[in-house]
Structure I
Amino acid sequence: MSEKKQRVVVLGASDNPVRYANKAVRLLIEHGHDVVPINPRLKSVEGIEVRPDLTHIDGTVDTLSIYVSPEISAAMAEQILALQPARVIFNPGSENPAVRKALNEMGVRTEESCTLVLLRTGVF
């Protein structure tokens, strides 16, 4: 595969293998991306240390993949905006028009899509 390897933050990462957020972490790893899982209730996902929130991330973030409800992302809007990712993917069920609008106004590229589909079709 010739896709560029990215640093991808997964907001709402899960350690439950049937959850899409967990499947995304596994597929991102399989594609060689640097994955940073976020979940305040977990210590690790797929052997990777989990950070409790977005304030615990230093450095550049290529993609923020959101798997939390719009209510949770609204409460975390300041953290999401402060992260200044190059791109944000709102996975199905996580769509938040207000946060998306604020990101777009900052020049952050956003899309309502599925991280799994983007990876499996080679357009991530």
Structure II
Amino acid sequence: MAELNGIYKCNVCGNTVSVIEAGAGTLVCCGEEMELLKPKTKEQEGNEKHVPVVEISKGNVKVKVGSVPHPMEEKHYIGLIQLIRNGDVVAGKRLKPGDKPEASFCLDSTEGIKARIWCNIHGVWIN
């Protein structure tokens, strides 16, 4: 069974998907079950290139990827920034090579907000 809001990757071709509604089946690509990418934290890297840095001011949330900006090159980039509350995705922004590795959001409530990012090479990270 797929995990709601989970991010899955095909280990054969690299297709990556985010589940917006979970059903009873499994996700399969290239004839193989896709891998659920488990979020990594600062304990696994420190606060450098992958850990989201969240700045909150009133209802505004700014997320920067890393205390040292993450590369945004054709072969290595951040493709997604999401805000998570209680396991649910409440906002998100897709990025592409050449973009700044950051996003701004406006929310009614910032209580319990965390940021999750997806790096095309190093997977999913959460603050």
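Any idea which of I, II comes out highest on distance in nm of label points 7 Å out along Cα→Cβ at positions 8 and 96?
II
Assign the value 22, 36, 26, 17, 0, calculated as P(r) over Cα pairs in 10 Å bins from 0, in percent, for residues 16-55 alone, to the correct structure from I, II.
Traced to structure II.
One of I, II was used to compute helix-only ellipticity at 222 nm (-39500 (n - 2.57) for each DSSP H run of 4 or more, over all residues; to 500), and the answer was -8500. Which one was it?
I
All of the numbers you see were taken from the coordinates with simple rules; none came from a lab. Given the structure is predicted, the values throughout are model-derived calculations rather than measurements. Cβ atoms are built from the backbone, for glycine too; each structure is taken alone.
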